[in-house]
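Down below are the structures I want you to see.
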Structure 1
Amino acid sequence: MVPPTRAPLSPPAPAAPALNPSDYDSRFLPSSSSSDPDLAWTTLQHTEDFLPPRYTSSSSTPTPEDHVRFVCISDTHGLHEKPCSVVTSLPSGDVLIHAGDFTNLGGKQDLTKFVTFLERHRDQYKQIILIAGNHDLSLDTEFYDREWQEWHRKGKIETALLDFKEDLAKRVPNAVYLEDELCVTDGGLRVWGSPWTPYFHGWGFNLNRGQSCDAKWAEAPDDVDLLLTHGPPLGRGDQCLPRKNRAGCADLLRHVRRIRPMAHVFGHIHEGAGVSSDGVTDFVNASTCTFAYRPTNGPIILDLPRRV
């Protein structure tokens, strides 16, 4: 798949002027969001509801009749086989979700090890759905062709994305890799997945905040049941240590309000792992690694009602 054309990335812009609360209503954000997520959040936090999750479950509870069970993980960073890793053993379900950053730097060995990990678990699920993240550098082909020497000084990994997708298709035929694409699960549930995040230290799959991010999220259709992105929306599992600054995307939050999915699954900000809800959507930061890069955060289980 040819990655989307995008303008050269730039560091985050200086703080924008104060936002006008009249630009917001109780459900939607303005089409032109602030380039400063901390500033945006000072206005938006008063309009957000933080309610108990609607769809979370546990492995000890049977899947309800007429529901699809999703087992959600993210940000495993090539640590799948570490003795301390919680993903060496995963609970069974209908669909395994991985929200990106399954490698540390997109190296060939890490990519192969990840496919081996999925192959080991493939029979536990009817379907496996995954997206890349900013650490999966070699899968962002436009970025990698331009920047590979900065990250892989021993040599470029040629045709990394093609080789990864071919290996995945051969060894894990029930796996689906999404890059701004829609798939349908057993039970008719629609999942749209995208690996992009707002600019984050110049890694892969980065977009400038504002128009570029808004255009990307506008590609997601309205009738999505589970939205899968690598990065969080503003205010939901997006607070970074040690400064406690926000890294979420205001435009993504606005499009979540448009789509109104049952669940929005992401990762990226390890220290934000957990679930919250606004009464319509469960927001799931499924990061497996902690802030200290220890893979000890357990999978998050969602039971979503079937469409068919």
Structure 2
Amino acid sequence: MQQESSIELANDPIYLRVSRTLLFRAMLGSETITPMALGNDFSGSVLDLMRKRFGLQLHEIFAALPFELLRFNCELPKDKDLVFQWLSPHLEALKKVVSPTRKALIAYLRRSGLTDPEKRPLMLDLGYSGTIQKILTHILERDTTGLYFIATKPGDAEVSRHHALLKGVFHEGVGWRNGCTMLDRSLLFECLLTAPHGQMVDIRQKSNGEFEYFYGRQAATQRHFQDLKTVFDGAIDHVVMCRRHGVNYTKLDVQTLYEVFATRPNCIPHDVWHLFSVDDDITGNGIVNPMQMFAI
């Protein structure tokens, strides 16, 4: 095999501290983004929805919404239109509550260079539907491109007169529970490809112009991040070794390897089992352990 030539980026990459919860919170009250936030699975009260999907604290919720509404139960996405109808009279109050978050987020994105009109942002993420990219497309008011491990709905998506282009590396156009192991068992990916501090839930800009970041509860992966870093270091060493010796993996090679580890008992070393937990609070499920879920 011939060793591929190295690829140089036109600009240095940046690590962007965002999450669905943070973006949903910052854009709460938006008639474009709020319905999008109601499109994912959730079952529980409106109070729990405000806490877990939008990251609101109790005093913020009670300041914007009437107590009677908070007691209503909903099942998303089935009740998406109904819930938006319930929230519609209170959108301005919700916008006011999250205003500090929205202002800080916009300043953070500007500081990160994403508003530079000469550069179209290219976002790299695990996948799958490009929710974060689409919200950022709306906030930045510019076209964006996203590169994902898996893109369930690839192609061009229009978001408020701008366009988010989604591309998948290993799979495109696949659906959940349709036989694609990399998608159906992608929770294993999500446990490992995670931030050291947990899910970001809020941001503030301090008087000196710097930013303060707030995170949700930590899963086991965050509590033992030094162990995950050891896994990362080993993976990077392997990639360097492959580049040095001209060893390449095809997409099919990666898919086949992933299927082995994701479906065969005891293929994942016992010493790293404790790293497999993930905060799935945004759907109301709390901390999830995919090792138990998939019986591997």
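No lab work stands behind these numbers, since they all come straight from the coordinates. All values derive from a computational prediction rather than experimental measurement. Cβ atoms are built from the backbone, for glycine too; each structure is taken alone.
Just checking, which of 1, 2 has the largest value of Kirkwood radius over Cα pairs in Å, for residues 192-231 alone?
Answer by largest value of Kirkwood radius over Cα pairs in Å, for residues 192-231 alone: 2.
Assuming 1.00 is FRET efficiency 1/(1 + (r/R0)^6) of positions 88 and 120 (r between Cβ atoms, R0 = 41 Å, to 0.05) as calculated from a single structure, say which of 1, 2 it is.
The structure behind it is 1.
If relative contact order in percent (Cα under 8 Å, 6 or more apart) is calculated from each of 1, 2, which structure is the one that comes out at 19?
2
Of structures 1, 2, which gives 23.6 when mean count of other Cβ atoms within 10 Å over residues 136-143 is computed from the coordinates?
Derived from 1, not from the others.
Work out the source of 14.3, 44 here, i.e. which of 1, 2 gives that when Rg and Dmax of the Cα atoms in Å, for residues 168-279 alone is computed.
Values: 1: 14.3, 44; 2: 17.4, 53.
Only one of 1, 2 returns 14.3, 44 for Rg and Dmax of the Cα atoms in Å, for residues 168-279 alone, namely 1.
Can you say which of 1, 2 returns 36, 59, 6 when P(r) over Cα pairs in 20 Å bins from 0, in percent is computed?
1
Here helix-only ellipticity at 222 nm (-39500 (n - 2.57) for each DSSP H run of 4 or more, over all residues; to 500) was calculated and came to -11000; which of the structures 1, 2 was it taken from?
Label of the originating structure: 2.
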